[in-house]
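Just so it is clear, none of the values below were taken in a lab; they were calculated from the coordinates. Computed from a predicted structure; not experimentally measured. Cβ atoms are built from the backbone, for glycine too; each structure is taken alone.
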Structure 1
Amino acid sequence: MNTTEQAVYRISDNLALFLNKPLGSIMSIKTIHMEIRKYIKKNNIKKTFGKWGTTYELDDNLKKIFESEYHDHINDFNMPSRLVHHLILITNHTN
């Protein structure tokens, strides 16, 4: 059995509302990324493929989450760093 250490974060109220999670939710970056990708798929967000992975065009809801008034896209590479303002580190734990 493989164990991995993964940081968990309390997510901001804005991110919780966007992800349809209870306020004060605690999640890992991986889970947050998966939830955002579900939103992207469900809402048919336009995507392209390039050297930085998949790039997604931001709709108005994603622009609010990524606080992106000047950028109209996000990619798999920079998505986690563009979410840090929504995260408060709780702890590292072993799964």
Structure 2
Amino acid sequence: MSHTAALALAALAASVLLLIQLRGGPYAIFAVVVSAIEALLAFGIVSLHVTHVPLALILGGALALLGIILYLKVSTKHAVAAATVVTLVGAVQLLTALRFL
């Protein structure tokens, strides 16, 4: 399993945990959708292309932003840890897309 696939699966698992914790909140649903798209891309099941903007930049930024929003909304230990995972995975993907990592 590659580094990208492992990060995508970690974000997906954390997003699903947040979805269960928040009982279907809109930010949690969007985090699951974005992380599922990332997982499908990482495993080569789906191929998406956006002109003029790297898709990793869009998805990584969305995950980082959603992770921050979800971090501010939750209060239990495991939900805070899951929101932190989503935020860090999004930040790593965003920095990789910007070629800082």
(message) With volume of the Cα convex hull per residue in Å³ coming out at 92, pick the structure among 1, 2 it was computed from.
(response) 2
(request) Figure out for me which of the structures 1, 2 the number -8000 belongs to, where helix-only ellipticity at 222 nm (-39500 (n - 2.57) for each DSSP H run of 4 or more, over all residues; to 500) was derived from the coordinates. (result) 1
(message) With distance in nm of label points 7 Å out along Cα→Cβ at positions 48 and 80 as the yardstick, tell me which of 1, 2 scores highest.
(response) 2
(message) When relative contact order in percent (Cα under 8 Å, 6 or more apart) is computed for each of 1, 2, which one produces 32?
(response) 2
(request) State the single structure among 1, 2 that was used to calculate mean count of other Cβ atoms within 10 Å over residues 24-31, giving 18.0. (result) 2
(message) Looking just at distance in nm of label points 7 Å out along Cα→Cβ at positions 16 and 64, which of the labels 1, 2 belongs to the structure with the highest value?
(response) 2
